[in-house]
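J.: Structures are listed in the sections that come next.
Taken together, the values in this text are just the output of simple stated rules run on the coordinates, not laboratory data. None of these values were measured; they are calculated from a predicted model. Cβ atoms are built from the backbone, for glycine too; each structure is taken alone.
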Structure I
Amino acid sequence: MKIFTIIGARPQIIKSGIISHAIDRVDGVEEVVVHTGQHFDDNMSDVFFRQMNIKPPKYNLGLDSLSHGAMIGRMIEQLEIKMQSEQPEVVLLIGDTNSTLAGAIAARKLDLFIAHIEAGVRSYNKLIPEEANRLISDHLSDVLFCSNRDAIDCLNKEGVYNHVYFSGDVMKDAAMYYRSMSQSPSNIVAEKGQFVLATCHRAENTNDADKLRQIFAALDEINNHVKIIMPLHPRTRNKLKEYQIKTNIDTIEPVGYLQMLWLLENSKMVITDSGGVPKEAFFFGKPCLVMRPKIEWTELVTHHCTDLIDYISTDNIVQGYKAVKDKTISKDHNFYGDGNAADFIIAKTVEYANQRLNQ
């Protein structure tokens, strides 16, 4: 059996590494990994394969620096060609990127069996491009693996009941697997537990000059009290230059996954606008302030593991930091499984794909 795995962005690379390890443990299953090229910066992509000892993709489509429409259209075209050439039994989708959506459409048109990892995630904010990617990909897939139980409820409300499973989260698998290999970034000077890890990359924050100024004014204020370390996303770096925004915080180049794990585990708390980082902060028991009004992982908010900023302003972020910085995060919650999500996903995918082949 051949599994055709589609990746394109940093989180997908991390998740695919754990999935590939699980596939390697199953006899008679071959994997072909296709990288769309959606993230093209070396520190945002290639370094992950090297650090995590993952076999490199068989194909890299190189489809970066395009508009959403052009990118998705080209991806569909190129993925269809590769699928027809490789003739896989299964197309494996991960997460919610343009690469995921393009893979879902191409595979459905070719009537290939589709498995979707991290299905059912909803922010209920249709202004976020990923929301449409999730909705469409979920409804085109044959088997859906949910990282949390709330995702199952979301799918059921949309009329999706068949072949929906709580698998646990492959990001938890990855954090547990790679934790002992974590590495301190060489270009920082910070004591363990004495710094705030910050990230900012989301388009609705970086494409708004006033909002980005408010965010960095807040981070500068917080940095007067506790050291902030920020791996700076290429988009954010470019926008800071475009808007002529200055900052006094320590910004470093994007880091690899093993360095990010070190920063998470050794930080005092996390400030972010990421979708995935709040979960990773939770894995390591760190308070997390999210610079968004809504988040996909509602259980983290409901159980007071993550706090949100309803409206981006300097004062709101600073006050949010003060409210969160000394919070203790309960270790009693088990929202994301026991670290065996990848093995469950591959076993169930192979089972269903074999059933389809034998019909």
Structure II
Amino acid sequence: MSDAILPGATLGMLGSGQLGRMFAIAARRMGYRIHVLSPDQDSPTGQVADREYVAEYEDLEAVREFAQGVSVVSFEFENVPASTTETVGEIVPVRPGGHVLHVTQNRNREKTTLSEAGLPVTPFAPVRSEEELRVAVEALKTPGVLKTAGGGYDGKGQRIIQAASEALPMWEDLGRQEATYEAFIDFQGECSLVAARGVTGEFVAYPLFENEHANHILDVTLCPARVPQQVREDAEQIARAIFEILDVVGVLCVEYFWTQDDRLLINELAPRPHNSGHLTVDAHLTCQFEQQVRAVCGLPLGSVRQHRPSAMVNLLGDLWEGGEPDWKSVAAHSTTKLHLYGKHEARIGRKMGHLTALADDIESARSNALAARETLK
């Protein structure tokens, strides 16, 4: 504990969206100050931070000034340039480290690292040329999914290949950039596990989350997941191995496909708190954002005990199409909690907030969350 960064210190956040905002709220509640750096002004994180640096991540002079004013830096999205984390790392610790970002910023690098460690990943092949694309499709067959190796999220940068003849046109549609071709998985569900690891190697994992997507965007998360006990245990064991292999200090989410024969395949990693973990704010003794604060500051990790079964539903910009949503009506749902992110512009598919419902059983939590969202319309 002698090297712990204690309350009263200033923490740095790279990235200024909703994940940084909720990190800042958790940190301020614990007595820390927050500085944030991103290209955006009056951002969701900046609105609750003590100081908002508005600069491009490649502006290394601004990055140095930012780093000199904090005791440790974390991040809320994985596409921070390597030069940025290297510059910060010369001044204060970056947690998780730049080496974790290096692996997770590229799907081919990520899947190769995990596969070589003997962990179960979706069958894949790298695509950097027409020949590699042809070989990948021939080996893994169709249907399959072609994904850009970097930068994609919420279904962006992905194309489903139904026939071999579609592969080249789809790759050209993605700009012929480096990609990953993955075999199509016949899964019965998608799950995620959020966990944290401290500077001493202490590890805690939240219960497995069950996820439902709409238009490639997370729509509903349930906790605990409705899966066999062995699947839950496998998810935690795999996640623990990933944290050790990558030497993660901080929070990381493992996204899984749950197959028809009750196996788990790693879909991808997010080296930060995750959308599916938002329900921990209301449903668990220690939320994923407080856990991130504890981990990066070298404090003991908190309990992940769950109060009651819970469900989270995302609020996308689509809800604003008919005007401002009916906040008074949703407030009438007494067991449902509203979280809005402070974004200025509502756009189709943009995550503007979420609702979390608590109940005596998971089915009731799910139906209550969905009913509450319907009232917003």
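J.: If distance in nm of label points 7 Å out along Cα→Cβ at positions 70 and 246 computes to 1.9, which of I, II did it come from? Could the numbers behind the result be given before it?
T.: Details: I: 3.6; II: 1.9.
Of the structures listed, the value fits II.
J.: Which structure, out of I, II, was log10 I(q)/I(0) by the Debye sum over Cα atoms at q = 0.17, 0.20 Å⁻¹, for residues 230-333 alone calculated from, if the result is -0.97, -1.16? Mind dumping the intermediate values first?
T.: Values: I: -0.85, -1.15; II: -0.97, -1.16.
The value was obtained from structure II.
J.: Work out mean count of other Cβ atoms within 10 Å over residues 22-29 for each of structures I, II, then name the structure with the largest result.
T.: On the way: I: 14.1; II: 22.6.
Once mean count of other Cβ atoms within 10 Å over residues 22-29 is worked out for each structure, II has the highest.
J.: Here mean count of other Cβ atoms within 10 Å over residues 86-93 has been calculated and equals 22.0, so which of I, II was it run on?
T.: Working: I: 22.0; II: 17.5.
The structure behind it is I.
J.: Of the structures labelled I, II, which one yields 3.8 when distance in nm of label points 7 Å out along Cα→Cβ at positions 14 and 222 is computed from its coordinates? Don't skip to the end; give the middle numbers.
T.: Numbers: I: 1.8; II: 3.8.
Among I, II, the structure yielding 3.8 for distance in nm of label points 7 Å out along Cα→Cβ at positions 14 and 222 is II.
J.: Looking at structures I, II, which one was helix-only ellipticity at 222 nm (-39500 (n - 2.57) for each DSSP H run of 4 or more, over all residues; to 500) calculated from, given that it came out as -8500? Mind dumping the intermediate values first?
T.: Values: I: -13500; II: -8500.
Value -8500 for helix-only ellipticity at 222 nm (-39500 (n - 2.57) for each DSSP H run of 4 or more, over all residues; to 500) corresponds to II out of I, II.
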